[in-house]
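Visitor: Some structures to go through are shown next.
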Structure 1
Amino acid sequence: MYNRKRYTPRTDEGKTPEQALTRLTELCSRSERCADDARRLMTRWKIEPEAQEEIVTLLQRERYIDHERYTRAFVEDKLRFSGWGAYKIKAALRAKHIDDASIDAALEEFGDCDEAHDRLAAILSDKLRRTDAEDSYRLKGKLLRFASSRGFGYEEAMRVREELVE
């Protein structure tokens, strides 16, 4: 058996830039982060904007933060484990200020059409089992809205929905 440390809430208020850099290198070593994540943390820690930019530049130069690597990891995670579609992934990465070229390259790397089709079919068949609808028209609408909320395209969702409902 192993010893687990007890959870103690961390007080992240008022760090110095040196403490922020140390903490961010630890966090970035454990999991992928983007510059926007780092800036958000430093803002919460009340680090001045000029110091934030210096820290982000240093983290990028030392390759603790790498947007291409982060984008690939994010896309793979959301495709495989969260069941997100390409539109939702793009929107989430754009909100983190990742450039479109990196997003498109990562989606192309992991975006096998057969795999996306199978993933959407599995998600919609699960939703179909859990959904009550008065008629097939309402059922189809619910499935289409659900697929859209997961970030899948309209035509792809229509095609898979027709396969499942009929």
Structure 2
Amino acid sequence: MTATRKSPSVEEKIDQLEEVVQDVLGSAKEGIARAEESMDRAKEALGEGYGTVRTRSAEAYAKAKEYLTDARAALESVREYMGQLYGRSREVVEEMYAKAKVQLEKLSEEIKKGYARLKAKVAEIDPKAIRDDVIDYIQRNPGKTILIALAVGFAVGFLVRPREA
């Protein structure tokens, strides 16, 4: 069997997905930074309004409300970016799953065909005929047979003898 490798299309998809993730994370960071900045402004506005007259407090409250609205909008855009990331990631994963499923089915068919060929070859083997061929060879070539047996015995003895550490 051949060694399995990632196809270039899978690596390209992973690279594309990584780029999308980086873009979305960058946008999310910007949105969160805007939200934090708006919340800080709201805190400052409320802090300023606390020590001043009621009219000033009303203005500070209005500013704080405006900043909190900005923060909400920034967080909503972050949510949208994350939704886009989820959608794109899901598409890529589904596509890769479909490709892997097709490859698995092909491989399964190849294995089934190989098993059927092997089974047919094993069925063709006649152990009695092989035994008769071996006995005939031994009877025709006793010297070679003894030398082969001696070599095999030597090799087995070499492999199983205890070694010093």
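Each reported figure results from applying straightforward, stated rules to the coordinates on display, with no laboratory input. Bear in mind the structure is a predicted one, so any value in this text is a computation, not a measurement. Cβ atoms are built from the backbone, for glycine too; each structure is taken alone.
Visitor: Can you tell which of 1, 2 yields 18.9 when mean count of other Cβ atoms within 10 Å over residues 33-40 is derived from it?
Guide: Working: 1: 18.9; 2: 15.5.
Clearly, the read-out refers to 1.
Visitor: Output the label of whichever structure in 1, 2 has the greatest value of Kirkwood radius over Cα pairs in Å. Could the numbers behind the result be given before it?
Guide: Details: 1: 18.6; 2: 24.8.
Top value of Kirkwood radius over Cα pairs in Å goes to structure 2.
Visitor: One of 1, 2 was used to compute mean count of other Cβ atoms within 10 Å over residues 89-96, and the answer was 16.5. Which one was it? Each step should come with its number before you reach the end.
Guide: Details: 1: 16.5; 2: 12.8.
Of the options listed, only 1 reproduces it.
Visitor: With helix-only ellipticity at 222 nm (-39500 (n - 2.57) for each DSSP H run of 4 or more, over all residues; to 500) coming out at -21500, pick the structure among 1, 2 it was computed from. Could you put the intermediate results ahead of the total?
Guide: On the way: 1: -21500; 2: -32500.
Going through each structure in turn, the value belongs to 1.
Visitor: Right, something else. Assuming 5.1 is distance in nm of label points 7 Å out along Cα→Cβ at positions 17 and 145 as calculated from a single structure, say which of 1, 2 it is. Present the calculation step by step, with values, prior to reporting the outcome.
Guide: Details: 1: 5.1; 2: 6.4.
Computed on structure 1.
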